[in-house]
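Once you scroll down, you'll see the structures, which are given as structure tokens.
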Structure I
């Protein structure tokens, strides 16, 4: 008859049985159980792979038991009788072991205690990982604050530029020189590109996503000012961006 071996998961375990499963040494369980006389006197070496790891897990489980972190008993019945601490009949329930491991060793999710879904959907996050996330969040917040300040500064400069442009248009001199017009168009085009652009790290320089959004905001805040109309702004912006593009080629 085919021997299927010991079951992977049980209702309760001897502490050493649990350590064997924790270390993934189930096929060596018979050898290990025969070779160990007492949890208080585990051999330093054994003729099986990763015995040192299994030994450490057994010591951790026993440490949890003696420090009242892990309920224990006999034949799966929780008794917490200290007389059982040195008894070969000492057992720990599956449900208590799972709860203890989730609390004290959350980075470990062995298959005999946790289902595949539990291991996949509840990954362990280390303290270092959390600290790195918090540090990155603080850095992003600082960058966002700086970008907001830069944006307000750009808005003020842009407002000042529009006022100067409007003053020139309404002045008695009428048309400005070709050189002056080219200068203003280059400035306007550059500021538009900056407001709609991103930093090297991908952070937007402003909250505006499109030229239309900028035009709408200007009209909303400066309605009635000479030159501040959707048609005029869209025309000037298009000219400015085209002139700047031609210069960059």
Structure II
């Protein structure tokens, strides 16, 4: 009798497990490839989105926009790409690897020159840098890191790029640039305003004149290979809501301008 009862309990447990798993088959996991400057902020956005869409789970992968773009071109399973500049999104569009009707600029940013808390220089603009003792300056590698590309544009336009060549230290992404300054590996760095907001170990020296570089706009798009396009579109739409924009602004980003969708 005990054996029969045990078998019934086991069968009941298996049936219950099967029903539970069946209830989860409609759940969707979205793979999000995001610029490293969105670290922490995107984690907060993930929680807010999943609270509104409990059937969808976001898995986040951060990196330099250039490297992420290359991974997508190589076949990485990504549903949504969040880039820190237009160039790397354009390269995917040129290869028909994004759904162009989903492409949207969802937020903007600014560049700032920062130092570790113990360092300071008398500089109000980039043109002052060759005339003061700045030591080494960390910037993202302009070849793959949008923040570094913007920094290079600004330094060139200010006429100080060549004069500062011996002082520049390239990093692999925006997060590493911030870490270099925090740790004292370099005394100074050029990062996004949102990076400044993420650290109590650095301080702002100056805000870079926006006219010295291309506008810093973050595009989002669903990849052409995504098998969950409707849910991916819902996430991009969420990024444009007041709730998401408020989270982004609190993190030091700048609210997107009107009419930013690129259809």
When distance in nm of label points 7 Å out along Cα→Cβ at positions 119 and 207 is calculated, the result is 4.8; to which of the structures I, II does this value belong?
I
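Using Rg and Dmax of the Cα atoms in Å as the calculated read-out, with 22.6, 92 as its value, let me know the right label among I, II.
Numbers: I: 36.3, 109; II: 22.6, 92.
This value belongs to structure II.
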Can you spot which of I, II the value 28 was calculated from, given it is relative contact order in percent (Cα under 8 Å, 6 or more apart)?
II
Structure responsible for -18500, with helix-only ellipticity at 222 nm (-39500 (n - 2.57) for each DSSP H run of 4 or more, over all residues; to 500) calculated and labels I, II on offer
I
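If mean count of other Cβ atoms within 10 Å over residues 31-38 is computed to be 14.5, which of I, II is the source?
Details: I: 14.5; II: 25.1.
Comparing all candidates, it corresponds to I.
Compute FRET efficiency 1/(1 + (r/R0)^6) of positions 47 and 199 (r between Cβ atoms, R0 = 25 Å, to 0.05) for each of I, II and report the one that scores greatest.
Numbers: I: 0.00; II: 0.70.
Largest calculated value belongs to II.
Readers should treat all values here as calculations from the given coordinates under stated rules, not as data from a laboratory. This structure is a prediction, so every number in the text was calculated from the model and none was measured. Cβ atoms are built from the backbone, for glycine too; each structure is taken alone.
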